[in-house]
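Any read-out appearing in this document is the output of simple, stated calculations on the displayed coordinates, not a laboratory observation. What you are looking at is a predicted structure, and each value in this text was computed from that prediction instead of being measured. Cβ atoms are built from the backbone, for glycine too; each structure is taken alone.
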Structure 1
Amino acid sequence: MTTVPLDDDIPVLDDHTYDSIIAEMTSRIGRYTPEWKPVWTDYNDSDPGITMLQVFAWLGEMLAYRMNQVPDLLYLKFLQLLGVELRPAEPAQVQITFPLLASAGTLATVPQGTQVIAEAASGGPPLVFEADHALVCLKAAPRAVLAYDGHSYADVTAADAAALPYRPFGPTATTGAALLIGFDATDPFPGTEITFYAWTAAASASGSPVSCGLAPTATFAPATVRWQYWDGYDWSPATLLKDDTLAFTRSGEIIVKTPDNALVATSIAPVPGSFYWLRALVDTSAYQQPPALLAIRPNTMTLTQMETVYAEVLGGSTGRRDQAFTLTQTPVLAGSLTLTVDQGEGEQGWTEVDDFYSSGPDSLHYVLNRTTGEVRFGDGIHGAIPVANASNPSANVVATHYRYGGGTSGNVPAGALHALRSAVPGIDDARVLNVQPSYGGQDEETLDSAKQRAPASIRSRCRAVTTDDFELFATEAADIARAKAMPLTHPDFPGAQIPGVVTVVVVPRSDSRKPVPGQATLRTVCAFLNERRLLTAEVYVAPPTYQQVSITVSVVADDTADLAQVQRDVDAGLLTYFDPQTGGEAGTGWPFGGTIAFSRVFHRVLSVAGVSAVEQLTITVDGVDAPPCRDVPLTAGALAYSTRHQVSVAYEVTSS
């Protein structure tokens, strides 16, 4: 969705500047002081009369500046009146694997609140990721991973260890295929709950479209997978407690429970050695395409970029209206604050609300500004007033528990989180690792962004009806740079118009030339749209389709130009022009399905400083050269991107 910055539409009430005021007053000297015209001819700064004019010009410019702040002030107050606030920062999440020490027992527990740290890229304080629940870890480490296609085994151990894509059920994923994981057989295998995390290749590649259907349909998996263990004679059933992967079609957590001392080590070719084996067997298969994994790891759980604060004293209630207290750490994570007030009858919990409009005089409610950490109480009419406590006048308002953290700084690469903040018994802190990058961290919304969002938010009324509504909500759901809603378009039936279907294509904010949303981002946007769509609408969220554009151009440089600099400038200008986020004529990203106009590309090259003429220009899309001087249409809904261009630069050759 393209929007115009609201600042451009706010009228300037007075456009006079200091210089223009001086010029105008100087030009009027002869008209308003004719008696001085013969003698007042010195308009330099040293003249006393000019000095007085400069003083009044300075005062006039300051007055005009303050007057021009009125529209901005009124607009922001109007946004506050409508309840439009800046979106606070959101924390990143990451999956961490916790291996055990060789000297540890067969099991170890990673407690709730365990923190893993990484160095901040900006050189500031370390980034802290914290576990919000405990994890039981198994000492027996995975030593082998086999993919069984129903006929033969393939050793994919190396691919799994390097997080390279592989087919866990072979190229067809038919019934009877299986993924086998072999564990170290040094010690007896205990009865425990093994927590795996599986990363699908779609999570870091293009990702398949995600349907925003009703909740019951969203949980159906395309296959039935049963977990089993080798008991020495046959494969016996293990208890599957949780499977967020929907039969390995998306990244998620898997929890399998094994009986005590029931696994028996054995060897399975082509892997040498004897291991304890677990396998995921495809019981029924209806895969449209076989799943692809990057890795599957036991002893792995999700941590959030946050820190927990306990028992922070905010101050004492005075019994006055509209009291406010401030938390020391920000931004505060949504729903994490637990607040108590001791009004003389013991600590009593108060409830966080978005506003006091529905609160009565006895409602124990407070409003939290997550960005600033301000906690505000009611006025006795809308929301109760905390009563002062004579026995504890300065410390009866306590934040018993809250979490804080967030920002794009938490989006760190794979392998960046490898240090425990404090030792955990039995855990090998030298091998703690995040196999995949963290994701989901967002900075606080800027004021300009809120100004652009506000009109559309008011117009949509929290319901996705028009294409603009879908695009707006898609950009609000996650760190999305652009979104395109395509009505009557179903990702499984390209070219056909399907009534009631809307496909929303999302482009994430990224430094990549070809930004692609991960599966977690697609699911986040999908869930957000699902709450706001009409009941009769079938919504899909999909990654963009890209077409690679390369320009081969020969230019003639000015005689005084630096050839190398001209070449770099032309290449940089073309890279920017064909960028999905900053390209196009408007600089807001290449239009979805936008045609590449030969004349505009020609003009883009010719307008580069130092270019005298363009001798030849060829547009290549997906490796196919377009005819000379012809516009090149892209596939409907596709975006252009480029990684490099062939630019040759030379001076004009003149005959002697």
Structure 2
Amino acid sequence: MAPRCLPSLLVFYLCFCRNRADFYVFDDKIGLGRRFDGIGGLSGGGVTSLSLKMNKTRKANSYFGASLHILKVEIGGDAQTTDGTEASHMHYEGDENYFRGYEWWLMKEAKKRNPDITFIGLPWAFPGWIGGGESTPYHYPSITASYVVSWIIGAKQFHDLDISYVGIWNEKDFDAKYIKILRETLDRVGLTDVGIIAADGNWDISTAMMLDPSLYGAVEIIGVHYPGTKTVQEALWTQKTLWSSEDYSTFNDDVGGGCWARILNQNYINGRMTSTISWNLVASYYQDLSFGRDGLMTAEQPWSGNYVVESPIWITAHTTQFAQPGWRYLQTVGNFTHGGSYVALTDGKGNLTVIIETMSHDHSVCIRPVLPAYNISAQNATFRLKGSFAEITELQMWYSKFDYANSKSTLFKKLPPIKVTEGFFTLSIGVDEVYTLTSVTTGQKGTYPDPPSSTPFPKSYYDDFDVRKNPLPLMKLHTLLTRRVFLKYFQNLTDPGPHVFTLRQIITQQPIAWATDSDHTISIIGDYSWANLTVSCDVLIETANPGGAFVAARVSRGGESVRKAMGVFFFVMANGTYKVTNDIGETVLAEGLSGTKAGVWYTLSLTVKGQFAFGMLNGRVLWKDAVVLNPKNGWAAIGTHSFEFGQFDNFKAVVE
């Protein structure tokens, strides 16, 4: 029987225009969904290593619109972990220093901008002493747990940073015994409020938790990486909080922005995940390394100060400026009839925020996993507000539209409020759009100054490593530490001579690694496009056997693929020999006697021009006419032959 239509404009619309718009309800009286835990960014794998000199960016960040709720950082382990190396707070047993690396600085800067930000720590790698010679941190679980807990204590004691959660071992198999010991160790020192996230990989720990009550009690949050917005039934059965504890990892153009918009909604709709954390926070590493520009914004030129506020920043703002951790999702969330999705959240005090995305397939592909095909089209949607929201008469509206054809996207634009009549409103929704409809009135896009112009790395570069001129370690030398190594400034006070401040390689035991890399320590420098150049550096070999140091040019790989690096590598050894290789291994181009030994400073100089190279030792030609067919270009580099002490000073690169 057809409904009786009363003489009301609203009822007339519902009776006769219903076929023109699909119908959706937002109601908090039928019960609420899960607690919203926030949106975050991740700094790990050396991805923020070029950011410390970005003073203008640091100031501008205060006005950016992302308003992140969570910052997850790597607990450094002295090993290469994607695009760089992060320093451990304990290089050796008994060694403690809570001022190494840049994550402390980053967390403190984040806290200035959001005093309520949630901090998470996760190890990717561990210093070698942790495993006692084994290639796993689980061999001595009590030692590993104490090591991780010391980092949490140091964060508070030395930096006034409260770590809320800690992980196990990034994307590696979990060990139930270790997780339980970590929980016991945290509790024993009074860190009962620090939760454990596990296992930062797939969903397998869900089943293990259901079979092991002690493990179930130890884990607070099940964290998974790149879930494709889907969960598994076993994870839901645990009734634990579910997070996408690493996601996105996609080039930050507009397709990347579309990926981020889609998963921020659908991770909850499809997978009931209440937090999504982006790898990575800021793309501050050389773009030619792995996953170049896979950050929410880009700041990869400390020499110029240039930065780019990319589309994912503003997509983030659609959620983070209008819903805070502790809000609850409504039960009434889901997918539109003609494609796209919507979520709704409330603070329990009558405020409502709705985020809508209609990203098409080809404009929202993430790097992983494979996105199944689907269709989407423009549509009209009628919404009804019920329960606590029934008296709302208007909603603030923020809008983004990706224009892939003309590269003229509209990002996070405030539109006039949308009127709500007797609890109803209708919205015409296009394709590749994002809307926020909210009762929250505090949103703003914010402003930031125009960044300095982008410029290439200087063609003539010199660094004497004098920390007095550059109080931020390793950031004057625009270096990316891409191997299992941590180079630090060293002040020689006993016999300074001409080398008062140097850059010293200090890791002498192979770390417990996360990624595959080379057996040599290496730090790449400069610009990947460099072809014809001279690289020189003073080197001090400290280890007699099998000690050695090198300079290099045209280095083709770094980060997690550095083992496959080609280039021209000029080694001098403590046993009085030299060799020139075409890779970081053993493909020899030239070799012979050098007369070098440990404990003596030498100046190495390497020149590569066209297909030929020659090298000098202390100003005299040691070898020449080595034929270099490939690669044609690449970074400069310095490093040591193995895990050994070694020092570097007066680095110089000149490009023709």
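Points to keep in mind about this one:
- Once distance in nm of label points 7 Å out along Cα→Cβ at positions 135 and 639 is computed for every structure in 1, 2, the highest value turns out to be that of 1.
- Source structure of the calculated read-out (P(r) over Cα pairs in 20 Å bins from 0, in percent, 18, 46, 27, 7, 1, 0) within 1, 2: 2.
- Label whose coordinates, when distance in nm of label points 7 Å out along Cα→Cβ at positions 575 and 591 is calculated, return 2.6 (choices 1, 2): 1
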